[in-house]
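Please go over the structures that come below.
Here, each number is a calculation from the coordinates, and none is a lab measurement. Everything numeric here is computed off the predicted structure, so don't read it as measured data. Cβ atoms are built from the backbone, for glycine too; each structure is taken alone.
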Structure I
Amino acid sequence: MKMSKHEFLVRVGVGQETLASWLEEEWLIPSEPSAEMSFADIDIARAQLIRDLQVTMGVNDEGVSVILHLVDQLYGMRRTLMTLHIADEHPSD
């Protein structure tokens with residue numbers, strides 16, 4: 001589901017300054033990085049993770065960057081393994 005910047009801010013419970021900071025750090029990358037940004041449910045989940053890391057766990061900005069990078073790598077590896085698994089199940093002859 002796509003949502004506007006305003007709806008995203010309301011659902012995540014952060015202000016525009018916080019969002020601007022996360023965008024500048026490239027912790028979040030909206031699906032349409034134009035003036036009319038739109039966000040997806042995955043962006044909500046990522047924003048909630050960022051908030052949990054910062055607020056609940058007290059992780060600093062450098063730590064958040066490292067953790068998000070590792071999460072991205074993990075999901076990339078997971079996609080690769082899934083692709084390999086599917087290719088193994090359906091080899092082209």
Structure II
Amino acid sequence: MLKLPAELTIARVQECKSNIIKALEEQDIIVIDDSDVVRIDTVGIQMLLAAVTHISSQNKQLQWQSNSPAIKEGIKCLGINEPILIQYL
């Protein structure tokens with residue numbers, strides 16, 4: 001399971017990206033838990049969208065646990081309406 005950090009900001013994106021890549025190499029089902037996320041910036045949202053797209057392109061299954069209000073609010077503020085991401089949130 002990939003547990004996202006409380007602050008998914010530009011300072012933490014590289015670490016999260018590395019963890020996602022490692023999980024993709026080791027697992028067929030990727031589980032993301034966003035229950036700790038209380039702050040996210042545009043770069044964090046972009047990373048999540050890229051991760052979801054990449055996981056899908058690798059024919060891996062994605063399971064999203066919890067639903068952070070911070071992530072939902074960030075997506076809403078940015079006006080993102082990408083079906084591939086919205087289906088999990």
When distance in nm of label points 7 Å out along Cα→Cβ at positions 15 and 47 is calculated, the result is 1.5; to which of the structures I, II does this value belong?
-> I
Could you figure out which one of I, II the value 0.5 for distance in nm of label points 7 Å out along Cα→Cβ at positions 31 and 63 was computed from?
-> II
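Could you figure out which one of I, II the value -16500 for helix-only ellipticity at 222 nm (-39500 (n - 2.57) for each DSSP H run of 4 or more, over all residues; to 500) was computed from? Write out the running numbers ahead of the final one.
Working: I: -20000; II: -16500.
This value belongs to structure II.
One of I, II was used to compute distance in nm of label points 7 Å out along Cα→Cβ at positions 23 and 55, and the result was 2.1. Which label is that?
Corresponding structure: I.
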Can you tell which of I, II yields 33 when relative contact order in percent (Cα under 8 Å, 6 or more apart) is derived from it?
-> II
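Comparing I, II, where is percent of Cα pairs over 22 Å apart highest?
Numbers: I: 39; II: 16.
Comparing I, II by percent of Cα pairs over 22 Å apart, the maximum is at I.
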